[in-house]
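Undergrad: What follows is a set of structures to go through.
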Structure 1
């Protein structure tokens with residue numbers, strides 16, 4: 001998990017992807033973009049990358065036993081030596097290169113588990129978030145702090161203010177619901193909000209109350 005990530009739903013919903021891996025898969029990630037036309041790798045990358053859009057490494061599940069058996073560490077030096085001058089995103093580019101050559105070892109999970117401003121800033125393009133809500137919000141490019149996308153900053157500030165001893169429904173869920181309702185009044189006037197403020201109850205609030213529910217399954221893989 002990148003440090004600039006917030007759980008808007010149960011951790012187990014992410015962890016459960018370990019149980020979905022087949023015997024060949026050693027890691028799980030989401031693709032970089034749901035929109036082929038705006039995908040960075042397709043337009044600018046000068047090195048191999050996974051699929052048509054590349055991968056985003058902000059949320060990455062790793063079966064370390066399988067990665068060691070695969071010899072993950074042995075690939076890093078040669079890849080860095082060959083592509084160092086062509087890489088922009090460091091470790092993410094290395095990960096893309098490895099899975100370009102070994103796609104069968106990867107499980108791809110939906111964008112709702114690594115939701116970024118790219119998924120909503122100009123137009124909604126994360127269908128799983130629109131239907132089932134965001135589980136992990138990834139504030140890449142300082143989205144939580146910059147105020148460039150107010151809904152992201154609003155959620156970050158609410159989590160900052162929330163105390164674990166407080167009632168989750170009253171002090172986080174209802175607080176966020178009221179904040180978004182107020183924000184919606186400026187939806188037309190402030191272009192920065194854009195599509196990120198639309199459908200906020202489903203996108204951002206639908207899974208928050210689930211984090212306090214007991215796990216039905218043991219978190220193991």
Structure 2
């Protein structure tokens with residue numbers, strides 16, 4: 001399960017006295033379609049124009065540390081708590097959550113729905129070296145994926161060409177998986193909002209530790 005939290009820097013940046021604010025959000029949040037709904041509502045409710053910067057969690061935190069944005073909305077609890085402890089934001093607040101899914105080819109050569117855990121699902125993919133796309137961008141999602149491989153006692157550094165790290169956001173990574181009929185770890189909202197599914201389908205919903 002992914003928990004999104006927003007860290008506010010408004011008092012330090014002076015945005016509280018402005019009619020606009022700069023908000024760094026993750027590609028996952030943006031791809032979910034929520035920004036298209038929430039930004040107009042914020043404008044109508046409190047008359048603040050929100051300028052979005054859509055980046056990965058790591059980049060959003062770096063923008064916050066540099067003072068280039070007024071607030072960040074990310075999904076890496078440990079990194080967020082460190083951000084607040086370092087004095088870059090007065091507080092963080094969890095505002096929503098999402099969950100992970102494994103997406104793959106419709107014919108599903110590794111039979112992911114039969115997996116009994118997330119580790120079993122990833123082991124099945126690795127055993128047959130089925131094509132797998134990783135975001136590879138140091139985002140919160142990418143870090144979670146690496147943690148899942150690690151929990152399965154599998155070292156991504158030892159994988160060969162079947163494992164492709166693309167260094168891109170969720171939408172671009174899903175497009176790569178679609179073009180190559182590969183498996184990919186995605187968040188449910190981005191997958192549901194993704195328009196280029198081709199022969200991909202949701203194969204396994206990960207609610208740790210059970211894959212069902």
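Each reported figure results from applying straightforward, stated rules to the coordinates on display, with no laboratory input. This structure is a prediction, so every number in the text was calculated from the model and none was measured. Cβ atoms are built from the backbone, for glycine too; each structure is taken alone.
Undergrad: Using mean count of other Cβ atoms within 10 Å over residues 99-106, single out the structure from 1, 2 with the greatest value. Intermediate results must be reported in sequence, preceding the final value.
TA: Numbers: 1: 15.1; 2: 20.6.
Largest one: structure 2.
Undergrad: Computing helix-only ellipticity at 222 nm (-39500 (n - 2.57) for each DSSP H run of 4 or more, over all residues; to 500) gives -11000 for which of 1, 2? List each step's numbers first, then the result.
TA: Values: 1: -9000; 2: -11000.
This value belongs to structure 2.
Undergrad: Something else: Please state which of the structures 1, 2 yields 5.2 when mean projected area of the Cα convex hull in nm², for residues 83-122 alone is computed from it. If you can, show how the numbers build up before the last one.
TA: Working: 1: 4.0; 2: 5.2.
That value comes from structure 2.
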